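Undergrad: Scrolling down, you'll hit the structures one after another.
What follows draws every value from the coordinates through simple rules; no lab data is involved. Predicted model, so just to flag it, every value in this text is computed and none were measured. Cβ atoms are built from the backbone, for glycine too; each structure is taken alone.
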Structure P
Amino acid sequence: MDKKRIKTYIDKVYNNQFLGNNEYQNLFTIKDYHLMYNELLSLLSTHGYLPIEDLRDILYDRSKIEEKLNTFIKEMGMAPGAVISYGTSNYNEIITVGNSKEVSLVNNRTIITPKEMQCDTIFDLASVSKMFITLSVVKLVENGLIGINDEITKYCPEFTNLKGVTIFDLITFRVPLITSGKIENASDKGEALDLLHDIKINEKYVKSVYTDMGAMVLKYVVEKATGMPYYHFVQTYILNKANMLETSYRPVDINRVASTNYRTQLLGDGSVKVDVYEDGQVNDPKAQKMESTSGDLCGHAGMFSTASDMTNLALSIIDGSLLSRDDIDNITRNQTGSIYYENDIKKTHQYFGYLCYLKNPILKESEVYHALSGKSFAYAGYTGTQFTVDPVNGVYLFLGSNRVHDRVAFIDPSIHPLAYTTCTNRKMVAVPGEGLKVDSRSFAYDKDYYIVRPLLKLSMQYKMLDDLLIDKDLEPVKRVRKL
């Protein structure tokens with residue numbers, strides 16, 4: 001291999017991480033990049049004569065991703081199952097593992113009804129749905145229908161308490177919001193809307209926090225500015241353009257849905273709440289109250305999609321057909337993050353762009369893998385979904401899972417549960433009246449170690465292989481692997 005070409009390539013990827021916030025520099029050192037790519041380079045030096053398909057298989061095997069996925073899903077039980085799509089514009093893989101359903105309700109009793117994940121399984125995206133509000137706002141700004149610094153009340157005067165609050169304030173989590181009561185506890189949609197219209201700035205917080213509320217409000221800005229129902233706008237200008245034909249506010253086929261019901265919560269008063277509803281109903285309680293699945297799509301949650309459709313979305317972003325370079329710059333500019341020290345311990349305020357996660361300098365707190373460029377971003381959903389795109393290096397990952405199904409998803413901090421960990425590192429908790437259940441609360445952190453970082457690292461290796469060996473005129477290759 002041409003050593004000068006290799007050095008130039010690695011230096012370029014290394015420098016890509018500097019794009020954006022200065023605090024991203026050297027989160028992944030030049031040595032780290034060389035170590036990551038040396039696995040591929042040593043393979044090329046000894047097996048460079050093999051077809052590219054065989055080289056990819058060797059990289060895949062060496063990543064030990066199947067071992068990691070089996071540990072995470074089958075041994076630890078952090079989710080019933082998963083479908084993961086990842087890769088590059090030239091080559092993408094879908095892996096299916098585990099079950100889309102574990103239990104069903106029959107005669108008021110839950111019975112075991114395992115159903116395997118398929119590559120076309122449909123997932124409740126939860127907060128990954130915020131991606132569509134981001135895209136909608138960016139497109140409206142681009143076409144001059146709204147201004148990013150326009151006040152919310154210019155379009156929606158019914159939000160009387162948001163005078164002086166701008167679209168930019170809400171899309172960047174810079175203004176903390178609060179309602180007088182929980183929308184999910186409203187008696188009906190009418191009361192829920194009244195609570196939302198009465199939303200105001202939460203004066204108790206001096207630093208913004210992640211919230212669903214801004215996206216919920218921005219949905220109505222999109223509708224007022226376009227004169228179209230929010231979902232109709234998304235379908236016309238985003239889904240159709242990105243060839244996302246199976247993405248909707250309601251699953252196109254209930255039989256293909258990954259179950260997110262039977263979610264268990266241990267509340268502060270000692271009571272147990274188990275969410276029981278039919279497959280295909282949106283998991284988010286606020287979206288349920290706003291009747292999202294009936295067609296009134298919410299801004300913060302409520303979209304259902306497949307790994308293939310989310311792949312199409314990622315590739316539309318990477319190839320520039322959906323977002324311009326200026327759009328990417330705006331979406332991925334840090335608006336909230338900063339480093340501070342508490343008792344000499346380094347801490348950070350979370351790094352956000354347009355309703356999305358950006359790299360956090362503390363790896364454990366980062367939804368975005370440090371090896372990616374400074375223009376990378378991620379959206380994560382409560383149901384167990386994640387969508388990561390690096391438009392500069394040209395790699396992506398979509399994780400679809402149902403980590404809340406038949407799992408303990410929430411335990412009030414005041415509760416000391418009867419919990420233990422098995423020899424396979426499966427976390428279990430005794431739930432009054434329900435018996436032993438898997439505790440999936442650490443899913444968000446554990447998935448990074450077992451799934452997200454290993455597969456994005458593999459994607460970066462695939463991309464280098466593409467760039468070194470692929471004839472650009474070749475048709476893209478798709479591969480499905482079933483564990």
Structure Q
Amino acid sequence: MTSEHKLDSVFADRLHEECGVVGISSTSNDVAQMVFFGLFALQHRGQEAAGIAVSDGGQSRIHKADGLVSHVFTPANLAPLRGSNGIGHTRYSTTGGSGARNAQPFLVETIHGALAVAHNGNLVNAHELRTELLSKGFGLTASSDTEVMTMMLASAGGATWEDRLARTLSSWTGAYSLVILVEDRVIAVRDPWGFRPMSIGKLPDGGWAVASETCALSTLGCVEMSEVAPGEIVTLKGTELKRRQALVPSVKSSRCTFEFVYFSRPDSIWDGLSVHGVRQRMGEQLARESHVAADVVVPVPDSSIPAAVGFSRQSGIEYNDGLIKNRYIGRTFIEPTPLMRERGVAMKFNALAENLRGKRVVLIDDSLVRGTTAGPLVQLIRDAGATEVHLRITCPPIKHPCHFGVDMGHDDDLIAARLNIEELCAVVKADSLAFLSLDGMMSAVGREDGYCNACFTGDYPVEIPLPRRKDSFEQVLA
């Protein structure tokens with residue numbers, strides 16, 4: 001592990017956020033500030049790096065660096081980013097390691113003018129596409145699939161950027177929600193499977209914004225919100241909005257269920273549904289499926305809070321806080337001492353003993369990935385005086401890796417791929433352990449199909465080539 005150490009990685013039993021993208025075409029020349037606040041609303045989707053690119057119609061400028069949005073941007077470095085069109089990105093690495101050279105957007109000069117691209121998702125055929133570019137003599141400076149997409153688009157034929165994009169899309173297999181900045185407009189596109197979310201809204205000044213989640217659009221004061229359809233290209237140019245169905249949507253839509261389970265902010269809307277509402281229904285369904293005699297329902301904050309409320313409401317067991325989260329843990333260049341590393345969970349959570357002492361506790365968490373956090377959390381609650389700890393998970397067991405933009409590791413990393421529920425319960429040392437069933441989860445979502453559940457079932461919506469680690473392109477560009 002490098003000195004660019006995230007305290008959150010001390011206990012790696014979490015699904016890491018994907019990425020967040022924002023694109024704005026405004027009647028104002030202060031678009032960079034607007035993009036900044038859009039990214040700030042999407043900080044939960046990635047904390048490794050952030051960047052903003054803008055265009056004033058003649059010249060494009062960019063600023064990007066490792067770190068949180070609030071650390072990367074200052075009034076001084078935002079001031080030169082003048083223009084009415086801009087895109088932004090906040091990153092968690094899914095293809096290509098962390099580091100400044102993989103920070104987005106990517107900005108290049110082409111024969112058709114400047115081109116900047118920011119990407120949420122992951123191409124499953126990135127290795128083949130990258131090899132093809134190298135064989136044609138292209139020089140690549142990063143190890144990200146987004147650079148591959150940028151170079152392919154830069155070299156595509158067509159009269160307009162929308163035409164070039166439409167001609168290139170069929171080469172890309174996997175998840176992509178892109179925002180693209182060209183000289184006088186912003187272009188957004190979403191893959192035909194609809195893996196990653198992307199929505200549009202009208203700004204108060206009459207311009208348009210597009211973002212990974214509706215919470216960012218709400219922050220910007222947007223109205224008239226709608227989703228970018230799978231396979232659709234949307235052009236934002238001042239007060240103009242043009243939509244073009246470039247690819248036929250996949251017969252089987254494959255929205256990521258984990259937007260509901262964990263990723264999206266609870267105040268976002270995904271597939272026309274309230275994320276907060278779905279999480280509460282997941283908790284209610286979990287209570288129906290795995291009721292247990294207990295005294296208090298306690299969430300692992302923050303994403304599990306709505307589900308815990310739902311579990312409490314359905315079961316009749318009192319809800320209360322039992323864990324307090326340090327919400328200010330982020331990127332740090334200070335390595336924890338060996339002693340603090342051993343106390344990794346305690347660096348992020350403290351137990352409220354007065355709410356736990358002498359109680360039978362139902363602990364609600366959103367997922368169990370590598371199995372390194374659940375055990376210490378159970379022990380933390382026991383140490384605070386709980387007499388029993390019953391762990392309940394608001395999704396099914398994760399047994400297969402995601403290849404579409406979620407960094408959950410590989411088969412060897414996923415504890416539920418190796419152990420059954422009884423064995424898992426013994427490992428985390430809970431009194432009982434239960435997961436929400438797949439049918440129960442989809443019942444809470446309110447949809448019978450249209451979602452990707454491959455991490456639970458192994459049924460991938462597209463053919464997956466030989467799996468590669470996210471740092472597989474780092475072998476040469478180390």
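Undergrad: For relative contact order in percent (Cα under 8 Å, 6 or more apart), which of P, Q scores largest?
TA: P
Undergrad: Please compute distance in nm of label points 7 Å out along Cα→Cβ at positions 57 and 233 for structures P, Q and give me the label with the greatest value.
TA: Largest one: structure P.
Undergrad: Tell me which of P, Q gives 27.0 when you compute mean count of other Cβ atoms within 10 Å over residues 393-400.
TA: P
Undergrad: Oh, and also: Tell me which structure, out of P, Q, gives -6500 once helix-only ellipticity at 222 nm (-39500 (n - 2.57) for each DSSP H run of 4 or more, over all residues; to 500) is calculated.
TA: Q
Undergrad: Sticking with this one: By the measure mean count of other Cβ atoms within 10 Å over residues 121-128, tell me the structure among P, Q with the highest figure.
TA: P
Undergrad: Can you say which of P, Q returns 2.8 when distance in nm of label points 7 Å out along Cα→Cβ at positions 113 and 201 is computed?
TA: Source structure: Q.
Undergrad: Looking at Kirkwood radius over Cα pairs in Å, for residues 225-320 alone, point out which structure of P, Q has the largest value.
TA: Max of Kirkwood radius over Cα pairs in Å, for residues 225-320 alone: Q.
Undergrad: Now for a different question. Which one of P, Q has mean projected area of the Cα convex hull in nm², for residues 145-344 alone, as calculated from the coordinates, equal to 14.5?
TA: Corresponding structure: P.
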